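Next come the structures, one after another.
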Structure 1
């Protein structure tokens, strides 16, 4: 680096008079908002108790919506009903109806 590296080609020092930070602040705000939305989706997914929210889950949601998650959650719920040996049809139906509520919560968090 030369002695006068801070000078431009004609010998004047470059000084910043004004810096427009508005685009940076806008980007920062948008990124913060996206992080909040991603966290909301992750929270709703993890409430389903079918695994951790990972990059693979994210990619699946982006590519397929919640179709694959729906199938996985239905299968997990039915397996849990069988594991617990729930035989009362009223209780069984209530648990199965809950599937749609839980998945709608996930779907709503994605739509936001």
Structure 2
């Protein structure tokens, strides 16, 4: 093989590669890109709906876990005594309000404390 033949073979290979890359780019740019964008949009709609559905399924359990964790943390932080005292005080106050309201409605005299 002569140098001329090698140069022609190299130029043909480079030209063939360049044409292949150019055709691939044009195929992607004008056809595949639109398909890919459309597929991604459809996928995002499906993904969003599935995530919302999963969230609706998991939310009640999540709320329960958070509530229980909060109760445990409060019991651990206050030794439980503060919460029990607060609940007892709240119950007593509520009962007193209810008793006073009923006494007013029924016309009974107030109790001395």
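Bear in mind these aren't lab numbers, they're just calculated from the coordinates by the rules spelled out. It should be emphasised that the depicted structure is a prediction, and the values quoted were computed from it without experimental measurement. Cβ atoms are built from the backbone, for glycine too; each structure is taken alone.
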field: For volume of the Cα convex hull per residue in Å³ computed as 244, the structure of 1, 2 it came from
entry: 2
- line: Note: FRET efficiency 1/(1 + (r/R0)^6) of positions 39 and 63 (r between Cβ atoms, R0 = 25 Å, to 0.05) at 0.10, derived from one of structures 1, 2, originates from structure 2
query: If distance in nm of label points 7 Å out along Cα→Cβ at positions 23 and 87 is computed to be 7.0, which of 1, 2 is the source?
result: 1
- request: Can you spot which of 1, 2 the value -31000 was calculated from, given it is helix-only ellipticity at 222 nm (-39500 (n - 2.57) for each DSSP H run of 4 or more, over all residues; to 500)?
  value: 2
